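Structures follow.
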Structure I
Amino acid sequence: MTDALFLDDVTFAWPGRGGFALSCPSFRVGAGESVLLLGASGSGKSTLLSLVCGIVAADRGQVRVGDTDLGSLRPGARDRFRAERIGVIFQQFNLLPYASVADNILLPLRFAPERRRQAGDAQAEARRLVRALGLPPAALHQRAGTLSVGQQQRVAVARALIGRPPLIVADEPTSALDAATQDGFLGLLFDQSAAAGSSLLMVSHDERVAPRFDRVVRIENVVTRQGQAA
């Protein structure tokens, strides 16, 4: 079976960033696998995620998501591919604060026809995800900006999961949580990713979350860098 994600002999340098460059000889996430990528601030985690999501293109080498080499796509096509095939959970959630919870969850489907078809009855799927993630049904009609941080986090997960994208990428989603809340959140994330049949790649600096994952990789074991990174 094809890996959900595979990087081979990848190099990338940010222009005008003090000579920062990143090199990744090899990295993979298997189909259905959960992988934690551990690294301190400045170790290159955000740059690597930008490459994985096709936000930037590698200078050399291959970044493959499923059967697709992102380097073969033009920027607009990479954006469309990301919308269809990758669910992203941002560190700051990136919700639309004045839009309803339902509108935030359904937003990716506006840009991803295949994912919209996969969701079926999108409104019903949004309601199912809200229930599964422990939010009250009435939350669907609330403005996202009125929710607590923990509730917004769950909305961000629902938005990433709707339409069952093959790969979920999570950028430090537990950084603001205490241990008990963190554990509950990760349980929900793992349960729903498994139900969707999605592979999960999460980056974090927090060693406490490591036991939950199929595999833990330290970024210094897959990436070499020069200069300073995010």
Structure II
Amino acid sequence: MAATILVVEDEPAIQELVACNLELAGHRALRAESAEQALQMVRDELPDLIVLDWMLPGINGVEFARRLRGDKRTHGVPLIMLTARAEEQDKLAGLETGADDYITKPFSPRELNARVKAVLRRRSPQVTDDLVEVGGLQLDPASHRVTGNGAPLALGPTEFRLLHFFMTHPERVYTRVQLLDQVWGDHVFVEERTVDVHIRRLRKALEPTGHDNLVQTVRSSGYRFSAAAG
């Protein structure tokens, strides 16, 4: 599945190189030339990952990263920092601000794509094409197919996204608000009870193979996806 990746880089040639290679890899690339511009773009749309240059005019990359990590809405967005700095102390400083990875210029497109894929797999597995399986329930994002014990199951698009998120984040309890942000998007304004409707539809779709019990209600908290008894 394509990820939305914000590239924050003030050097046009490097910005073009990064963005074009991300798009060739199947992602959607947003571009910003400064941290100030990037902050506005993040307010409008929360990306799945940010590729961030260390040295930016105005607010630098480290300060931008600190602001993201200090904001409840953006603190979980994965960050990869780009920089010409190669000293170990500088790398540590970048990682201590909350960056998930660090790429030193010059770098190859292959290295960039590998780092992006690794960070997404670790931090945002729901936007990857990796096949996932839990308790005999298998979901393939590439073919958009779901099977239970080998039998095909029919899910609507929202139920598919909901199940994909659950399967890539098992054993954790999510509130309705968190599920709305993660599955519908944080700028989509719908009622919290909408989640309940789609949970019911998801369970009904999983009933034929007995996997509906994997979607568990946690009283007064939200929902959890687990192969263990609720």
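Each value in this text was obtained by applying a stated rule to the coordinates, not by laboratory testing. Note that the coordinates shown come from a computational prediction; the quantities given were computed from them, not determined experimentally. Cβ atoms are built from the backbone, for glycine too; each structure is taken alone.
Here FRET efficiency 1/(1 + (r/R0)^6) of positions 55 and 159 (r between Cβ atoms, R0 = 30 Å, to 0.05) has been calculated and equals 0.95, so which of I, II was it run on? Value 0.95 for FRET efficiency 1/(1 + (r/R0)^6) of positions 55 and 159 (r between Cβ atoms, R0 = 30 Å, to 0.05) corresponds to I out of I, II.
Once distance in nm of label points 7 Å out along Cα→Cβ at positions 15 and 175 is evaluated on every structure in I, II, the highest one turns out to be II. Where does the value 2.6 come from, among I, II, when distance in nm of label points 7 Å out along Cα→Cβ at positions 39 and 79 is the thing being computed? Derived from I, not from the others.
A value of 0.30 for FRET efficiency 1/(1 + (r/R0)^6) of positions 47 and 183 (r between Cβ atoms, R0 = 25 Å, to 0.05), calculated from one of I, II, originates in structure I. helix-only ellipticity at 222 nm (-39500 (n - 2.57) for each DSSP H run of 4 or more, over all residues; to 500) was computed and gave -9500; which structure, I, II, did it come from? The value was obtained from structure I. If relative contact order in percent (Cα under 8 Å, 6 or more apart) is computed to be 34, which of I, II is the source? That value comes from structure I. When percent of Cα pairs over 15 Å apart, for residues 111-150 alone is calculated for each of structures I, II, structure I comes out greatest. Upon calculation of percent of Cα pairs over 18 Å apart, for residues 135-214 alone from the atomic coordinates, which of the structures I, II produces 38? The read-out comes from structure II.
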